[in-house]
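Laboratory data are not the source of any read-out in this text; all were calculated from the coordinates shown. A quick note: this is a predicted structure, and the numbers were derived from the prediction, not measured. Cβ atoms are built from the backbone, for glycine too; each structure is taken alone.
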Structure I
């Protein structure tokens with residue numbers, strides 16, 4: 001699915017550069033890729049960060065795993081091949097959003113290290129921040145906001161990450177958040193500081 005099938009196509013450059021869009025927005029486009037088990041707090045942190053950044057005057061957008069599967073990726077299941085294509089598409093969408101100058105935040109389990117590494121290469125290492133939402137399995141199962149662990153344990157769901165399908169944690173993430181001890185608000189503060197230190201947003205004193 002990664003090969004270009006179309007013929008007679010040409011890449012067209014516009015008259016507005018990424019830098020000009022970023023100057024207009026007073027921020028630098030980047031992709032914050034949250035990963036972790038179901039119930040680890042990815043979506044909650046992503047939307048809390050989005051709210052905090054908007055309150056600071058920044059344009060950002062959350063790409064949530066379940067939401068994306070209602071539209072763009074509604075033809076994909078949860079096989080290894082479909083998971084790979086799911087992440088490939090989101091890496092390409094993230095690349096477009098970053099080029100538009102947006103601060104983009106994802107919330108996907110994205111269980112396979114190789115797929116996340118390809119997303120990093122697609123977006124560009126200077127614009128990609130991998131964030132592990134880390135919580136013990138028992139905590140994730142206690143939360144179980146969608147009742148998925150219960151169904152997986154009962155055999156009603158096959159290939160569920162952490163139960164009968166593997167999760168490969170990042171080896172060198174830009175940040176690890178222990179969501180069993182850190183509130184979403186505290187995580188958002190830490191992530192804003194990460195973006196400030198990387199020069200993606202100005203500090204509040206600037």
Structure II
């Protein structure tokens with residue numbers, strides 16, 4: 001089968017639920033095997049944006065917050081939602097300032113990703129932010145945030161030992177570690193951190 005050919009046939013689509021952030025669709029389909037089926041699809045009205053800020057001493061900044069959907073506390077890189085049609089970099093700059101008070105003089109696009117492609121169309125992008133300047137954080141009313149400044153190597157280790165479980169944070173922090181040639185803030189190598197866990 002050609003990778004470009006869609007083996008699914010959509011017979012009908014209806015909106016089952018919608019709010020300002022997501023739309024849940026119910027699809028009646030014919031599956032790749034030829035049988036009738038259904039598919040539930042979550043369409044996001046915002047793109048996922050993540051930022052790995054790294055200062056000139058090799059430290060990064062993590063944001064802690066209680067995640068309602070999970071019912072647990074989570075340490076993450078600064079993240080936010082970018083309305084579809086809006087410039088992701090502008091959103092990244094705004095989110096970094098709002099959540100941490102930081103502004104960056106240098107921005108590098110790290111990667112694009114799909115976070116849950118079996119049930120949603122959520123797309124995102126992550127950035128590396130350098131040349132940091134500290135300002136005043138401006139969290140939204142829905143956010144009760146804590147901020148931690150940690151060595152980049154510790155943040156990467158947190159993605160490997162389970163202290164960071166957020167997918168966007170894991171992807172972006174490990175990409176930075178790989179792009180930096182495996183070096184982390186305390187001089188250890190990325191692979192040495194992994195072996196020590």
Requested in this report: Can you spot which of I, II the value 0.98 was calculated from, given it is Rg/Rh (Cα atoms, Kirkwood Rh)?
Outcome: I
**Report entry** relative contact order in percent (Cα under 8 Å, 6 or more apart) - structure with the largest value, from I, II
**Finding:** I
**Report entry** Structure responsible for -6500, with helix-only ellipticity at 222 nm (-39500 (n - 2.57) for each DSSP H run of 4 or more, over all residues; to 500) calculated and labels I, II on offer
**Finding:** II
Query - Origin of the derived value 0.90 (FRET efficiency 1/(1 + (r/R0)^6) of positions 47 and 71 (r between Cβ atoms, R0 = 25 Å, to 0.05); candidates I, II) - result: I
